[in-house]
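Structures follow.
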Structure P
Amino acid sequence: MLNGPGDSHTLESLAGRAFVSRSTFASEFAHAFGIAPMAFVREVRLRNAAALLRSGDLSVAAVAATVGFLSRSHFSRLFRDHFGITPSGFRRRPDESR
């Protein structure tokens with residue numbers, strides 16, 4: 001998940017890599033990390049998107065596709081819900097860490 005956040009991860013594909021059932025994988029993952037597997041994938045994708053928006057010149061649509069979102073509008077809505085700002089607004093905002 002961390003090495004390929006843009007890959008088309010599903011609960012079934014992740015469970016298959018772990019050689020367990022979907023329900024076992026979901027349960028064990030949530031127990032170990034305190035978050036559902038697909039919520040973790042979404043979190044990783046959004047964090048990677050933020051890094052790409054901050055450091056690159058890819059369009060918002062290209063960032064969305066790079067991190068694994070099929071829809072720019074869905075990506076923008078999730079990004080805004082997570083960070084409290086649109087992807088375009090995030091890109092324009094001064095980086096507080098500098």
Structure Q
Amino acid sequence: MKTPIVFRIVTPDGIKANTECESVNVFARDNEKGEGGGSVGIRPGHLPAIVALGKGEVCAFRDNKKVCSAFVEGGFAIVRDNTVTVMTDTFSGGGK
């Protein structure tokens with residue numbers, strides 16, 4: 001793996017996932033009701049960003065395989081310095 005991305009899921013109860021990967025997909029919401037939106041892909045070197053999340057899956061991939069995924073019902077993904085931090089109140093799934 002060249003330059004890895006650090007992928008974290010953080011809830012009020014603490015860090016639920018923390019892994020290195022090659023890319024991350026999150027589901028961005030399009031309006032205040034969380035409707036619409038679509039998938040946002042993040043790879044190494046992505047510009048800093050804050051993405052409002054809708055209901056959906058957040059996933060980390062390595063070697064074209066899903067290495068971590070979770071279902072969130074909103075929150076934010078913060079992208080900075082090859083790190084993607086998903087901050088959410090509601091988390092379920094297979095975080096590592």
Structure R
Amino acid sequence: MVVTIFRSRIRPENETEYQVLAGKMLELARSMPGFVSYRFYSSEDGERCSIVEFESDEELQAWRDHPRHREAQRLGRERYYTEYAVCVADQLRTSAFQN
């Protein structure tokens with residue numbers, strides 16, 4: 001399993017436009033082979049965090065390099081983000097508890 005942590009801040013003036021594109025990208029990601037899950041969190045100071053899981057690094061790279069996603073990445077840098085950081089990690093181990 002490969003986990004991508006994407007932390008970002010959005011330019012407030014383009015948030016509505018960004019939300020439309022983000023919805024399309026999530027729909028596309030969910031259609032990609034190897035997609036496992038997507039979670040989104042936001043903080044009061046405006047930082048956002050998306051966590052995306054794919055079964056393998058190859059499947060994650062296919063998502064990263066998809067032409068529509070590449071275009072969205074370009075638009076993100078040009079129009080939507082004031083900043084972002086990406087961390088990609090292989091899961092070494094997983095544990096869970098449910099009561």
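Out of P, Q, R, which has the highest value for relative contact order in percent (Cα under 8 Å, 6 or more apart)?
On the way: P: 23; Q: 31; R: 47.
Of structures P, Q, R, the maximum of relative contact order in percent (Cα under 8 Å, 6 or more apart) occurs in R.
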Q) Comparing Cα Rg over 2.2 N^0.38 Å across structures P, Q, R, which is largest? A) P
Q: Using the calculated result 0 for helix-only ellipticity at 222 nm (-39500 (n - 2.57) for each DSSP H run of 4 or more, over all residues; to 500), pick out the matching structure from P, Q, R.
A: Q
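Throughout, read-outs are computed from the coordinates displayed, never taken from laboratory work. No experiment lies behind these values; they were computed from the predicted model shown.
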